[in-house]
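Q: Input: structures, listed below.
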Structure P
């Protein structure tokens, strides 16, 4: 195997995009490693979407300096981070990019330093680091990279040592975190990181990386690149490369074909012709997007490698003039809309899934309700704060898996923001109803809403997606399970949702319980909720019940006890 002493911007781009593809291909595998067998265990999905955002930013970066590409990847991961696993992955790349910001190429030593920086930053980002998680995997992997780089200047050797150490650390996670051993799985976030590092090694070692061209995704990348070059405030005369050129080539086909396709050769020649370059290929087709002053030369270059299937050239200077006019019209429309929109001093940003649940939040005083069927990204939360037009904002995550993304939004938002650490929909509604004062200050509201969380118990009923043993319960796929404040305390065979809900309610109520609120979801009916009320009154005839059509997915019954 050839010794690799220098990683260029081309290899770096391949590494990032190979990692994004690898996570996408293994998302379901990672999802199945979640400790709780609930249908919304989505570590793999969150890491995939987070990494995809990082890769998209890397592809869209017009500066080909390696350090700039690393910074773009880091920014993309930061803004696209979803779930705690995605946020930690973003912090790893934040530290990684920080160590190589000034590097045009990477040596084996630089690679090791970047990995060490990733581990250090990730640990600092977590308030109470827990061993047996992705943090353990990155720490051990980076330490191995550091040791190996002292003895070898071969980046492949360093990357192989990194991957080996990561796999060993992943295998040890059940010994460090008892709940993993009880359930019989390794840490899901750690598995995701191993897949990323494996993709890096695959690229550096020269192994074939199979990438299927996704036309919809490619079109989105092209549009993002194109929009980066056509902006409302840019003078058309300031555009350096005026023609947006796209070609598609059937590799090794046609009468003009006279050169074997090599990605690096093909890419580097085009990189000298312009900017905003995007080159994606599989075994049969190569697709190109580039901004250039000589579209004819781009087309001619493509013909050497095969037969042209598609050619598209747009004059960006003309488009820019149109964009400038459209931008001015939009500014006028935005100003008019802002004048009509009532000013908001303090906004409440919350997340929810289900039409009925969302309506309850809106009617209780929430300014913006973000759909949480898929965990919102940092960018989603920042956008919600911005779109509210408020001078200050509170974020109610309603899910502990959104806490870290919310914390990042606090750092990025242009106005003061505080997070009320609501772990459930029920806590979010209670905090809003009992603790929120529209006339109060940001700090006073955050304190009052946090205090209100102690007044509610949260219950949820769903169906197990796999077999496991947890908290002494033997759980089988298809069992109805009940969660009390996030812990599985009930498992009932044959998907008996009603029986699970009754047993769960029995564990939630005590002598001080007064009010039970039931939210029935998409897989339940009002009649199901009424039957639960009847069973609850048998348990305690003094209980008062409220029933709402929540419309939430995956969880037929949510309930709170106050």
Structure Q
């Protein structure tokens, strides 16, 4: 390896023109607008930037790809080097200084109005360069001087139209263009002459930017070594995920990104189950009899395992998603918003495969469905996969498989699960999501307009029966200690009704529903766990905090009865916070 130095803007231009490219295993551009704005501020201030790592040569076996936002000539260029570490900063630089209108979603501008106002508020003598330098040293992004906007067809025209100076005009190589635009701007805003001359032209023009230390890896390095060097680079930017590490390590043998994209095609449920691709990797490893622990995937997942098991991993994950949607209401064909624990997908797919689930029928199918359902619901009630997930996945698959085949009794942990007190359960915790999914099996409809409520669609809104602003007015309510955002205080409504009910007394909500549908409104409420006792309490005038508590208890009783379907009985323990997966 060798070390050199180059200017930041020169490196950005090389990336823009295609002389620098990325190996295909590199992740996509991840930075958000704020990170790009902060980078610009660092460059303006002259702050140093961390070093970058490159590989000499083209390396066609890495399928070099262009930087996001690179110029039209980049595609025809054979790269001189591939960037291993530095993609985020270089791509951000393309956004800032070589932005092609129409190709990138975001463009960046110096807001001259805000800059001038800030200078005026700080009482800066704009004709005194020492004053200006001191002012600019204290200027930061919180002042709003640099703004991001959605891509405009002609961002340069925004200077005259909205006093927004497009950042590509700020690199020194654009002096002629800059002069033309400034002349036009000052012709109708001559009062801005000092701002343009003494601030922008004197202190905002980027000639080269910070010097960047470069480490260059010789082309003689083996491909496997280069992949592993990339996989250990976490010094800057976002830490690589296990999926990204495996993609890099196995790239020469198999393109996992393409494999995941291909595996999602034609699947109904899997695409919502696995946004990162990690679950498919875990499932393939589990099918091979190895531990699915995410942190060890770069070691346990080999090209041979992936080639052998990836196709069946996608197939059986989709079968699992269908079961969870049809039997337990998770609606994985349209949403990922009702998943208590995605850690159950891989072990469940293994069980589905081993028992060849689609071939089962009759009484045997009823027994298998009951056991699988109890496993899923019990895991949520017990918060089974909140911690220590990966040690449980393989064991649970083996234990449930033996239970289904009647080779072994019900898993010990599952036999001990009881319905915990649910008064503190939250709508988005594991228990809350599981119970909401179970209600979703009932073809829910809005109690007022009778529209179907399909959870996971934009028109289905989570509604607090006792609205947050309403409960604060209840006698005895303690805003510091009492909470309204509880599972048992929520129901699903159509967006239109939710807007109407937003802060209403529950009595007014019931009244509106009854007036609209006098014969069926109570059935709509009952389908969501609000029985006649709950409705009676909602109707009550002059409600207190105790009425809220009693409403929560009434709904808890209804849900406890519903969970008897899965052979779970009530626990006598104290309430505990419902949590989501922490792994």
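FYI, it's all coordinate maths here, none of it is from the lab. In this text the structure is predicted, and so the values were computed from the model without any measurement. Cβ atoms are built from the backbone, for glycine too; each structure is taken alone.
Q: FRET efficiency 1/(1 + (r/R0)^6) of positions 34 and 522 (r between Cβ atoms, R0 = 30 Å, to 0.05) computed as 0.05: which structure among P, Q?
A: Q
Q: Right, here's the next one. One of P, Q was used to compute Kirkwood radius over Cα pairs in Å, and the result was 28.3. Which label is that?
A: Q
Q: As an exercise: distance in nm of label points 7 Å out along Cα→Cβ at positions 410 and 442, calculated from one structure in P, Q, equals 1.1. Which structure is it?
A: Label of the source structure: P.
Q: Let me ask something additional. -16500 is what came out when helix-only ellipticity at 222 nm (-39500 (n - 2.57) for each DSSP H run of 4 or more, over all residues; to 500) was calculated for one structure; which of P, Q is it?
A: Structure P accounts for this read-out.
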